[in-house]
Structure I
Amino acid sequence: MLEIDIKPNILDRKRKFVINPEFISYEDSDWKDIPDTLLKKDEVTGFKFGIEPIKGYAFTIGRRYCIDIKGANNRIMKIRFTSLYKIKNLELRTNYLSILDAFFKTHYDNILNSYINLFNQHSYVEILETTFKSDSVLLIGHNVPYEDLGFRDYTSYYSLFSKSNPKIYKTYSYLNDWNSSIVFDLSKRLLAAAGF
């Protein structure tokens, strides 16, 4: 279980964030009378995360740590904290990594297993406009067999591509695309199962 106080920016108050194996709770309202946003484990359907730079006139002046968690009925829990001119940067980075670590340990497998179950039931699963089939992947309208499928993992995104025709590719941004890390794990698992 992780329980931390998050101060989204220097002018905001501290807000309580709790993540444990059964639920995620965050005090994301600006009003004290409104209850915390609560997502139970089986309600969590997606997430995205990343660090976006805050640009000044001529150079980067800070960074915003972003974690979005999607629940049932498209309820979205947005967790943000900002560091300007490296003030409290180490503390905020530690909090960001702690939240991600706790999420991956407690809720990530539940989301991944739901996609794996869909794949096992129907012999295909579609996620982020990419269809994973038992012998191939449908990327931007092209059927790419697993033996021709390549992947690259970068700091802020992941890409799948055809080895024989690199112009057939799709990128998945961890910050902007829901469940992009699920695409990463699903593709690696299916490639391993196919022997590649």
Structure II
Amino acid sequence: MGVAKLTDQNTVVPVESKYARVERERRYLLQDLPEGLTRADPHVQITDNYITGTRLRLRKVREPRTNKWTAKLTQKFAPDPTDFSQTIITNIYLNALEVEALGISDANEIRKNRYPFEFEGRKWSVDMFLGDLFGLVLAEVSFETDEDLESFPKPQFAIADVTNIELFTGGRLYELTFEDIRAEIVKMGIVRASSAG
């Protein structure tokens, strides 16, 4: 009798788990940092390395003022592949030895500076991307309930709600450059060619 092999067909991923949580968020495309926020404001530096063919990433977060790092292995996926506003997320926090032992390469990398931002009583995360994605600015806001998520209006500082556009998910962004994204948002009609950067 052989050992059973795990496949996509026989592996069950529970939607609810004591180890995972539902994350409800909206993501918006911005022209630049919102008014009142500057590149010099407090932020953290994030490096994400996506593991090819999986829903996993290694996230390293650096606080520039203290040079302290947080590392975590994250699984994040949308149970409904057409709705990225609700995802299941599981984090495992790692020490330096564990990060090294995983041996995850620097390939499939996204680098960004994340700025905390408060607008109309809500806490936002504004991401200014670096490297090949320099020029891309996205803002995210989280919600406790489905009702809040569904009824939330696009803020005045945003160009468009891109929550359910797969192009703007981390698992796709690492494959792209800012020029690729600019061409796609023009093709989708999100912006006109003259205002795409």
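Ranked by distance in nm of label points 7 Å out along Cα→Cβ at positions 12 and 52, structures I, II are topped by II, which has the highest value.
Of structures I, II, the largest value of FRET efficiency 1/(1 + (r/R0)^6) of positions 68 and 172 (r between Cβ atoms, R0 = 25 Å, to 0.05) belongs to I. Here helix-only ellipticity at 222 nm (-39500 (n - 2.57) for each DSSP H run of 4 or more, over all residues; to 500) was derived from just one of the structures I, II, and that gives -8000; the source is I. Source structure of the calculated read-out (distance in nm of label points 7 Å out along Cα→Cβ at positions 28 and 100, 1.9) within I, II: I.
Looking at FRET efficiency 1/(1 + (r/R0)^6) of positions 4 and 180 (r between Cβ atoms, R0 = 35 Å, to 0.05) for structures I, II, the greatest value goes to I. I have 71 for percent of Cα pairs over 11 Å apart, for residues 116-155 alone, calculated from one of the structures I, II. Which structure is it? The correct label is II. A value of 0.98 was computed for Rg/Rh (Cα atoms, Kirkwood Rh); which of I, II is the source structure? The value was obtained from structure II. In this comparison of I, II, the computed figure 15 for relative contact order in percent (Cα under 8 Å, 6 or more apart) is attributed to I. Tell me which structure, out of I, II, gives 0.30 once FRET efficiency 1/(1 + (r/R0)^6) of positions 36 and 140 (r between Cβ atoms, R0 = 35 Å, to 0.05) is calculated. Going label by label, the one that fits is I.
Every number in this text was worked out from the coordinates using simple rules, so none of it is lab data. Given the structure is predicted, the values throughout are model-derived calculations rather than measurements. Cβ atoms are built from the backbone, for glycine too; each structure is taken alone.
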